[in-house]
Each structure stands twice: as structure tokens, then as C-alpha cells.
1. Starting from the value -23000: which structure in P, Q was helix-only ellipticity at 222 nm (-39500 (n - 2.57) for each DSSP H run of 4 or more, over all residues; to 500) calculated from?
2. Given structures P, Q, which gives the highest value for relative contact order in percent (Cα under 8 Å, 6 or more apart)?
3. Hey, distance in nm of label points 7 Å out along Cα→Cβ at positions 8 and 120 derived from one of P, Q reads 5.9; which structure?
4. Mean count of other Cβ atoms within 10 Å over residues 80-87 was computed and gave 17.9; which structure, P, Q, did it come from?
5. Upon calculation of semi-axes √(5λ) of the Cα gyration tensor in Å from the atomic coordinates, which of the structures P, Q produces 34, 17, 10?
Structure P
Amino acid sequence: MVVTIVATRRRRGVRLRALRSALQRALELLGEADAEVCVSLVGDGEIRALNGRYRGKDKATDVLAFASREGERVPGDEDWLGDIVISLDTAQRQAQEQKHSLSQELTRLAIHGLLHLLGYDHERSAAEARKMRRKEKWLLEALASTEGEGA
């Protein structure tokens, strides 16, 4: 599996290696061990522009996911799941509000984005939202227990 992380912004408390490892482990748990994903860490301005362009919403958001499985496929891209874009600015604010680390918030947002890449969509219906929340919770708990074991 390939997890690429691109940081157009840097912030104290961002552990890129840990984020990459968490996503790799999540992909294994989801049965997507051959998958490829790219995560971009950006600021509020950049994510606001993307949110406006692709979702028609002129505001910053925490995470956007661009799933390749939803579009036209090209031979040879079977393992490519898509791109996850996370706003470091929003993630920092949310981490402070939730009273946990920026690293924990980035992992949560990356997992949320990953589930979107795999077809989960909390905006589709209340039932889909519950299904996605359960899967997100399961993954985060599995990652936390693995982390606790020193793996």
C-alpha cells in the first residue's frame, strides 16, 4: 500500500510518520492492503477554495475527500482510492475544542476522509451516517489499541 502525505503547511504537533502509519493500518483493517491514497495538509484558505469549487460551499471545512472510485476509471488505477485534503487550521481548532492533540484530530479526520473514499457518506441518510460513525469509531479504537501495544 502507498500512503503519500503532502504538507503545504507545517504545524508543531503534526507527526506525519504516525499519520501515515495510522492510515496504512486502517487500510489493512479494511481489507484494502493494496490501496493507494494521498493526503494533503493545507490551510483554511486552500480548503475553502476547494470546497467552493467542488461542493459549492464558500467556507472552510475540516476534511474533503475526492474518491477515484466515483469517477471514470483508467486501466491500471484499480488500487488508487483518491485524495484526502485536511485543513490544519480547522484541525487545530477542533483539537483544542475537543481537548485532544492535533495528531489525534488529524488521524480522526484522515480516517473520516478514507471512509468517504471507500463509499461511506454520512450526508446520504441518517442510516448511512450511523453506519459511517460506527466504522469510524471501530477503526479509531482499533488504531488506539494497536498504538497502546507499541505497534
Structure Q
Amino acid sequence: MVDATRDTRSAQNAWSGVLFGIGLVAFIDEAVFHQLLHWHHFYDRGTPAAGLVSDGLFHALSWFGTVAGLFLLADLRRRHALRWHRWWGGVLLGAGAFQLYDGIVQHKVLRLHQVRYVENVLPYDIAWNAPAIVLLAAGIVLIVKTRDVRARRRA
């Protein structure tokens, strides 16, 4: 019965991890690069006050995701349906996806901010996006390896 419950909660394991991973990386980005190093704000195309407000909204929204992921995790534990490897796959997937989205969409496409405002930003972009790709790939591998039994039978 426990295995059946785990299989039916497979997606919840992954989504809980994804939400937590997004929130964790967003928190690290906000705390380290926005607050401690002062390299950028979430939105740098306005006044410094707008940058601070955007950081606060970004921080609050990221914590909603983190808390939602932890509520899902608590529900999985209560139902004895937690699959740690699948959850960690979700964490890595969410962390990598958010980091890569931030590095490509927010930094380059929308130009909301750069990693750091220096003359040659390329090394910073590489240092930002390369770990994101590694996290994303590791998350995908763990998610695929921990698919539920029914999905493996269909494949």
C-alpha cells in the first residue's frame, strides 16, 4: 500500500522539490547578490527606490514558493509518500531552471538587470549560467530515474 501511495504522489514529490528549489535559489540570489554584494536589484531600469521595492516583491514571492513546497513536503511525510531522491531531483530541477531563466530571460532578453555591471560581463554570465545547466541536468536525471512504476511500464 505504501508503494502505491508513493507512486500516486510521484508528481507531488517532484513539484514540492521544484518549488523549494526555486525558492532556495531565489533566496540565495536575493540575499547574496542583491543585499550583500549590491551587484544588482531585481529591476535596475528605474530609480534605486524602485530597485529596492522590486527586491522586496521578488523576495516575498520567492518565499511563497518555498513555503508552498514545504507544505507539500509535510503532506508527503504525513501520507508516508515521500520519496527523497525524487524530491531532491525536483529541488535541483527547480534551482537550475530558475537560475537559467534568470540568466537568460531576465538578464539578456528582458534586460531587467545584469549579474554585475562591469565592462566585460561575459565571465559573470558564464559563472551564472554554467552551474544552472549542471543543476538542471542533474535534476532531470534524478526525476527521470525516479519515475513511478506505471510510467516505467508504459515506456
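1. Values: P: -16500; Q: -23000.
Traced to structure Q.
2. Checked P, Q; max of relative contact order in percent (Cα under 8 Å, 6 or more apart) sits with Q.
3. Q
4. Considering all the candidates, the number was obtained from Q.
5. Numbers: P: 21, 20, 16; Q: 34, 17, 10.
Label of the source structure: Q.
Read-outs throughout are calculated quantities, based only on the coordinates presented, and are distinct from any laboratory measurement. What you see is a predicted model, and the numbers here were worked out from it, not measured in a lab. Cβ atoms are built from the backbone, for glycine too; each structure is taken alone.
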